[in-house]
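Each structure below appears as structure tokens.
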Structure P
Amino acid sequence: MAEAEVVVSARPARVVSARVLAILGVAAVVAAAVSYWAIVLRGWEHTDDAFVEGHLVFLSPRVSGQVSEVLVDENRRVRAGDLLVRLDAADFDARVAGAQADLDAARNRMAQAEAAADGAAAQVIAARVKLRHAEQEVDRIRKLFANRVASQNEVDDTTALAEEVAADLHAAEERERAERAMVGNAAPVRQAEAALRQAEIALDHTRVTAPFDGIIGRRSVELGANVAPGQPLLALAESGGSWVTANFKETQIERMDPGDPAEVRVDAYPGLVFRGRVESIAPATGARYALLPPDNATGNFTKVVQRVPVRIALEPIDAVPEGLERTADGRPWLPVGLSVDIRVRVD
């Protein structure tokens, strides 16, 4: 009986011991989780709703025409000013030639007006000389008439001649004034110059060039195609600095400020951690930038946590991993649109 009593008393002891160990284990896990949160996670805001951004433009012609030459392929590097696409310029060359001819004609008309003005001025001078002579003749005849040497008819004829010469002088002065006005009005020449400039600009627009250094993306233009103004031909991504747009929940930006450090992990480069800083916080949620922003005043309302775009500037890197490039100031250059995991250190 004694041995049986010993066995019965030992079983509860083992049960109690197992419970204690389980409680201690749970306590240890909780303590580890709390410590990890306090040391590692506390003070950080995280999101994986983030993407690499950069300057990306779709190049298009500013005039219509037929593509005569395509000089680039997709994924090719180009420099600012490089010729990418050329349109047939025959029609535009003819317009330039016609505009140049119109300008030459306008300048010739202006030269003729100047010559006519000079001729009218010479006629004015001659008319003034004739008028002085006629006035002198009138004075002479009147003196002779006073001495009863000349007749009244001679006085009348001389006076009428002087008045006729005075009228001729007035007409010559008006002609000179009109010709000088034509010379002073250079509007026809300026109009012809503007037309020529427009024709030259249109001719220059038959050449689609790169606005900045970059890499050609999607190419949707082919040789011989007829294109219209504004039609996308090529996509060009600038090979400059990249940045990240991280869409944080509205509940995460309370303590976030420009200048806060950030850790950037790009899915395309696993194992690499890029450093960055908060550059700016958008003044509106991403939904407000949508083509059709939601209107919560209509229909039933369901509260949805909004996302606020935060721009993260990447900092320069010392070493360049294989397959990665740097800009002139040492910042990493990443393809636009890559998925990113962001952690921002907040106070």
Structure Q
Amino acid sequence: MRAAVGYVFDELYLQHDTGSHPENAQRLVAVREHLAACGLLEQLRSIPARPATEEELLRVHAPELIARVRDTAARGGGFMGLDNVLSAKTYEAAVMAAGGAIAATEAVLRDDVSAAFALLRPPGHHATRSRALGFCFFNNIAVAAAWALDAGLAERVAIVDYDVHHGNGTEEIFAEDPRVLYVSLHQYPLYPGTGHWRDKGRGAGEGSCLNIPLPPQTGDAGYRLAFDQLVVPALRRFHPDLLLGSVGYDAHWADPLSWMLLSLAGYRYVADALVSLADELCDGRLALVLEGGYRREILAHGVATTLSAMLRQPYDDPYGPAKEPETSIEGLVRQIAAYHGL
């Protein structure tokens, strides 16, 4: 019988200093404090993070990107584009974040834990092969998926991304790779403006991408519908031997960077579904990686909600559902299902 749920955290993640930027170290501080206060932290097995090697980064990133992040941090920090703030420790933190995603994935694949959550920063799913974008420098979940495939520990990897923003970097990296199914539920239109439902991969990877662009004010009912009628059949058809998730809590109705109406109960529904699908399809092998979420108390409770699902324990939603009426997505779901043969 496999051990309890694992989690990855490293103090180096807090040394990526972004000042008053929305993506800042206090996000993880708030999560850790809440997990300790509510008794969840003591139930988890700590998985040590490690730095990703350059070879591991090069599987998904151009050498010029790696060098630019390293050199900018070595000069004391600066900016890469409008959104990406670097400090002197950013390169080390980003390398440790990518390695932390690998550590969580390896622990699951080697049956050291039943499932794992990587509590890390900087986030990753906007980072493309050659560009750091949207608070992201290296694409943590892509590095982990590529590692698992290269190590021969997985042959078919599914990535479910339910951050409120489309993971353009993850989609781009695996667009031509039939071994990776990328599924994204995201607000559309919203940064970065990608993720149309007609985009489904290229070349050998055609059909290995499922974008579910949701209109503003989609909430619990819409997410349940999209998950049940699109995500579940897509995963069953692909039948992965490893299930990974990019988890962002910025689709919550109280998050300041989006206009969605998902509640913590809605997040719990998705987490329960992923746990169940991992049990059904890939012997429970599930590793989740933190992406966004910018209202600290919501982020803290959101991570706790997800970990409780992985531990198969109840967790109450202290904030309740959104007050606003929800947008119907039934027509959109039918259109996407028809296009992708679901």
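We did not get these values from a lab; they are worked out from the coordinates using the rules stated. Since the model is a prediction, treat every value here as computed from it, not as a measurement. Cβ atoms are built from the backbone, for glycine too; each structure is taken alone.
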- One of P, Q was used to calculate FRET efficiency 1/(1 + (r/R0)^6) of positions 192 and 288 (r between Cβ atoms, R0 = 35 Å, to 0.05), yielding 0.95; that structure is Q
- Item | Comparison of P, Q - label where distance in nm of label points 7 Å out along Cα→Cβ at positions 72 and 256 is highest | P
- Item | Computed 16, 47, 32, 5 for P(r) over Cα pairs in 10 Å bins from 0, in percent, for residues 208-303 alone - originating structure among P, Q | Q
- A value of -11500 was computed for helix-only ellipticity at 222 nm (-39500 (n - 2.57) for each DSSP H run of 4 or more, over all residues; to 500); which of P, Q is the source structure? Q
- Structure responsible for 5.2, with distance in nm of label points 7 Å out along Cα→Cβ at positions 24 and 296 calculated and labels P, Q on offer: P
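Ranked by volume of the Cα convex hull per residue in Å³, which of P, Q sits at the highest value?
P
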- Message: So if we calculate volume of the Cα convex hull per residue in Å³, for residues 56-111 alone for every structure here (P, Q), which label has the highest result?
- Response: P
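When you work out distance in nm of label points 7 Å out along Cα→Cβ at positions 120 and 328 for each of the structures P, Q, which one comes out largest?
P
28 is what came out when relative contact order in percent (Cα under 8 Å, 6 or more apart) was calculated for one structure; which of P, Q is it?
Label of the originating structure: P.
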